[in-house]
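Take a look at the structures below.
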Structure P
Amino acid sequence: MNNDKLIFLFPGQGSQYKGMGSNIYKKFKIAKQIYNIACDILGYDLKKISFDTDNNKINKTIYTQPAVFTYNIAIDKILKAFNYYPQSVAGHSLGEYSALVSNGCISFESALNIIKHRAKQMDNCGIKRPGKMAAVINLHIKDINNIISLSKSNVVIANYNSNKQIILSGDSKDIDNIISYSKKNKIKGIIPLNVSGAFHSPLMEDAKISLEKIINNTKFNDVNIPIYQNNMPEKNINGNKIKNNLINQLTSPVLWLDTINNIAKDNSIDFIEVGPSNVLKKLNKNINRDLNNVDYRELIQ
């Protein structure tokens, strides 16, 4: 692994699991500090929600987002304590906030305040305008657009995750139409996702408007470590541009395939998934098999 080409990738919602963070909290002082600060900002016991292996609260959007973000930053701090530093960063959806803390664009406290608000507003959108998401596996983009058209469904592509995975987002009845149409026509590979709303779609517009106010009131620094953003997957170090891309992220598609391809083009090939799972590592393998994916657990023994 070459530290001069090291990329930190931060996962988002969907990477959580029950009991997440308990081990690092017990083992690392910096993790304990991060979790304690998070509990103070959130006004509830995030440790109890994250560490509990019996309760299902961690899978509720309002808790999932702060829990994943806090875990990501704890691992980021631990890796840096072991002298592993990224040359650039990227984060998938919610993970973008972790990336912006890692490269110094915003503070941990500011990001968590935004995420607390983001999670609540996205959850509210899901209640007001019920939506769903579905993964499409191993279908060409032309075929996907054809299915959307023929099924007369008003859905959008929310995530361009890899060469083999696209995520659709939209009104509940429209996602149901897509799934029903696919079954009738014996089209395989369209799988409903267990989420609370139509993320990265126009149905999140109210959350975006609300979130824009708090983001605009947050200081975003210019940075030395570039970020490749979901809404603009090229190198970026300008605080104001980063801020605008983050505002637009909620209703725009996650251009993850372009993000990873552009990082690779810029001659960075050593990736660490800085988070609780290996979701992004799996996507990387479907994007470019030449990429080196390092498990952070091997680095912090």
Structure Q
Amino acid sequence: MDLNKLKTFYTVAELNNFSRAAETLYLTQPAVSAQIKDLEYEYKTKLFDRSGRKISLTESGEKLIPYVKKLLEIYDESHHALSLLKDANEGFIKLGVSGLPGARLLPAMISTFNEQYRDVSFSIKEQKSAAIIDMLKQKQIDLGIIVNSEEVINVQGLEEKLLYKDKFVVGISYDHPLAKQKTINAKEIIKLPLIVSQKDTVSRQALDRISNQFSIPFNIAYEIENKSMAKTMVERNLGIAFFSTLEIKKEVESKLIHVLELEDVPFYRYIQVVYNESRVLSPAVRTFYDYIFDLDNQKEFIS
């Protein structure tokens, strides 16, 4: 029995999509399809029903899922158990990271960390914060670096620590009439076309909460999933947008976007490091965790 094939089967079943599973596993779609066919040949039964682009588990596939999950968990636990015997200078760290810290913080974290601990390697999965929390509950990863609209996550069994309190500002074009200002208030925002992110994002949730709390009827002109597009639209003076200081740092330094501080409704996004308190951290994971919370080290990746 090939565990890689079982992992492929489980990933396809979770994502309900062959191409997305291929991306997640860093395989080609034909390779994923071939592995599923091999399993179906081995079990002598069909595991997925395929109808065009839609797939679903057959009754046999549904029956197989809990056994595959147990096997993969035991395999993962065996690696974790042996990792506890290694020292901090070697080991394998499994991280889950959401988009903002993944793009802005993690590369610098790992770069400076590996200068001292060269034999430590990483597996990194980028997901939304909710998905990372689920992975931590299931002990699929060692640490999660997530973004939250609240300072604490209040999830039983998970321990979190605040890494960075990221303040929101309003980004506007240098051609905007308010570009000479340094601050902006709620009444001014009401009058301006607003570019916002999708409703299931942390920044949008915080924005909606402020709108309800202060009865501010924001004038939403554009709802955009892609942050790079939103930044370009702000540069083109098509509207204003809320950004955290961390995600817009490069554009501000390059003088592509002018930022205004919020006068009366300041709000923040919280970057937290989370782990499952029932999972013993290996020496490598514990060392990395302590490293990123060391104030001297933070100057290298948060500035």
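Bear in mind that the values in this text are calculations on the coordinates, not laboratory data. It should be emphasised that the depicted structure is a prediction, and the values quoted were computed from it without experimental measurement. Cβ atoms are built from the backbone, for glycine too; each structure is taken alone.
Odds and ends about this structure:
- Per mean count of other Cβ atoms within 10 Å over residues 69-76, the highest-valued of structures P, Q: P
- log10 I(q)/I(0) by the Debye sum over Cα atoms at q = 0.11 Å⁻¹ derived as -0.63 - corresponding label from P, Q: P
- A value of 1.2 for distance in nm of label points 7 Å out along Cα→Cβ at positions 101 and 293, calculated from one of P, Q, originates in structure Q.
- Sorting P, Q by mean projected area of the Cα convex hull in nm², for residues 149-212 alone from high to low puts Q first, with the largest value.
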